[in-house]
Structure 1
Amino acid sequence: MDTAAGTAPAPEVATTDLVVGGMTCAACVNRVEKRLGRLAGVSATVNLATGRAHVTHPVDTTADELVAVVVRAGYTAEVPAPPAPERAA
């Protein structure tokens, strides 16, 4: 704890986007958000229309851990592939 300011340093956080499959309704979205939120320091926003989850998490939480949580909840999940490089004309 920083005694001069009286606050602890903020933990380092990262963001990961996941492609989530198998969601059909708002209850599915809530289930995925809730399951991800059970991990320490993790918060997630899931969009049913795009099938994507935007997850904020500690840097020591891996994407594989996040995917495993979603899979255990009964859905599919993967980290989206990077965009293809553009070709020069």
Structure 2
Amino acid sequence: MSDLQAAFATAVADSKQLPERPDNMTLLKIYALFKQASEGDASGERPGFTDFVARAKFDAWAALVGTDADTARQDYIDLIESLK
């Protein structure tokens, strides 16, 4: 496992133990960076307009299309570190 992957795994664990719950926009960014780092570009159909949460999550992830996994991992790590 590379240093970046190890740091990413640590940041994922740390994200579950933040001192306070981040605001919704930050939570969306955390979600999107995690999905981009672990699964790549957004895929599948965009959820319908009645499912606000799923649609917001999909849109946040889709905004990162083209971002490579290592960049997403590093951005995720930096974001979690800033929230500690």
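Each of 1, 2 could give relative contact order in percent (Cα under 8 Å, 6 or more apart), but the derived value 43 comes from 2. Taking -7500 as the value of helix-only ellipticity at 222 nm (-39500 (n - 2.57) for each DSSP H run of 4 or more, over all residues; to 500) derived from one of the structures shown (1, 2), identify that structure. Label of the source structure: 1. Distance in nm of label points 7 Å out along Cα→Cβ at positions 14 and 46 was computed and gave 3.4; which structure, 1, 2, did it come from? The correct label is 2. Here percent of Cα pairs over 15 Å apart has been calculated and equals 56, so which of 1, 2 was it run on? Going label by label, the one that fits is 2.
Every number here is computed from the coordinates shown, using simple stated rules; none is lab data. The shown structure was predicted, so the numbers you read here are calculated from the model rather than taken from an experiment. Cβ atoms are built from the backbone, for glycine too; each structure is taken alone.
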